[in-house]
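Multiple structures are listed underneath, in structure tokens.
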Structure P
Amino acid sequence: MEKIYKIPKSIIQQSDKKEKLFDLIMDSIKSYLKEIIEKIILEERAIFCEEEKDVGNGFYTRDLKTPIGEIEDIKVARTREKNFKSVLFEPYSRTAFMIEDLITAMYQEGCSTRDITRILGRIFEIRYSPTETCQKFCV
């Protein structure tokens with residue numbers, strides 16, 4: 001985690017390269033967040049295995065949609081008995097809880113599923129179809 005990301009001077013000096021700079025910063029943030037999530041999950045599993053007398057059994061990968069964009073290929077630890085669940089996200093969930101809460105609140109306040117889909121795409125670069133939005137989050 002102690003990586004230092006170097007931003008090429010050529011990107012900073014050219015104002016038309018702001019988008020590339022922004023993308024570089026967002027990629028760095030996502031990479032850092034991915035590392036943190038994976039370390040937290042490993043610690044959770046270690047504690048779980050100690051308390052439940054279970055043993056680690058590798059990893060599976062999951063993509064997670066977050067307010068800063070999609071984080072791909074997060075290594076999620078598992079145990080031999082398959083009883084371990086991370087507190088960071090629900091089993092089978094692909095969306096961070098903050099986005100789920102936001103979608104539900106927007107729908108309850110009267111936003112259409114098309115509006116919600118358009119807003120998520122514009123702000124968070126997350127793609128859902130209006131049907132998928134309603135099926136997953138509208139109650």
Structure Q
Amino acid sequence: MACEMNDCLVGYSPQEQFQFVGFGMGFLQSALQRADISSRDEKCFITVHDASEDDELRIGWLNLMQKIGVDNAPASSANLSNAILAAARHMQKDGPYMMKFWDKFHSKEAESVTKSGTSPENLEALVELMGQLEERGRQLALGARIS
């Protein structure tokens with residue numbers, strides 16, 4: 001999932017990247033905890049009410065990542081959550097994704113805040129934004145119907 005997620009995020013602005021990943025962290029962690037899924041093979045349906053257009057866009061992105069992101073793991077919410085947590089750690093340290101996965105791999109270049117052109121102040125603001133969207137995702141999942 002890391003490859004597909006990396007490549008998809010490159011197509012978005014830094015602000016959008018932090019919003020998608022923050023929302024995904026909160027939404028998936030809360031939904032998985034509520035569903036009490038004990039196996040990666042278990043399936044459940046999540047029905048969300050009172051979602052804004054932005055929420056729907058972010059949920060759609062999560063759905064897309066779960067469907068196409070099977071490069072190294074089965075398509076499951078638990079695997080997607082782990083991939084998003086890894087992306088969040090990367091972004092909080094190195095800033096937004098700027099290079100496609102395989103371009104980075106073949107060039108042996110590492111992404112960094114300096115290479116992304118993100119100032120320390122801007123990175124701090126983006127990380128704060130990620131936290132706000134994480135909370136929004138968490139709250140939305142708490143009110144969702146899980147079956």
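The numbers here are math on the coordinates, done by the rules we state, and not lab data. Everything numeric in this text was worked out from a predicted model, so none of it was measured. Cβ atoms are built from the backbone, for glycine too; each structure is taken alone.
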At a computed 12.9 (mean count of other Cβ atoms within 10 Å over residues 21-28), which of P, Q | P
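Have a look at P, Q and say which one yields 2.1 for distance in nm of label points 7 Å out along Cα→Cβ at positions 29 and 109, as calculated.
Numbers: P: 2.1; Q: 3.2.
Corresponding structure: P.
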Looking at Kirkwood radius over Cα pairs in Å, point out which structure of P, Q has the largest value.
-> P
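If helix-only ellipticity at 222 nm (-39500 (n - 2.57) for each DSSP H run of 4 or more, over all residues; to 500) computes to -17000, which of P, Q did it come from? The partial results should precede the final answer.
Details: P: -17000; Q: -22000.
Computed on structure P.
Looking at relative contact order in percent (Cα under 8 Å, 6 or more apart), point out which structure of P, Q has the largest value.
Working: P: 17; Q: 50.
Comparing P, Q, the top value of relative contact order in percent (Cα under 8 Å, 6 or more apart) belongs to Q.
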Supply the structure label, taken from P, Q, corresponding to FRET efficiency 1/(1 + (r/R0)^6) of positions 101 and 125 (r between Cβ atoms, R0 = 30 Å, to 0.05) with the calculated value 0.95.
-> P
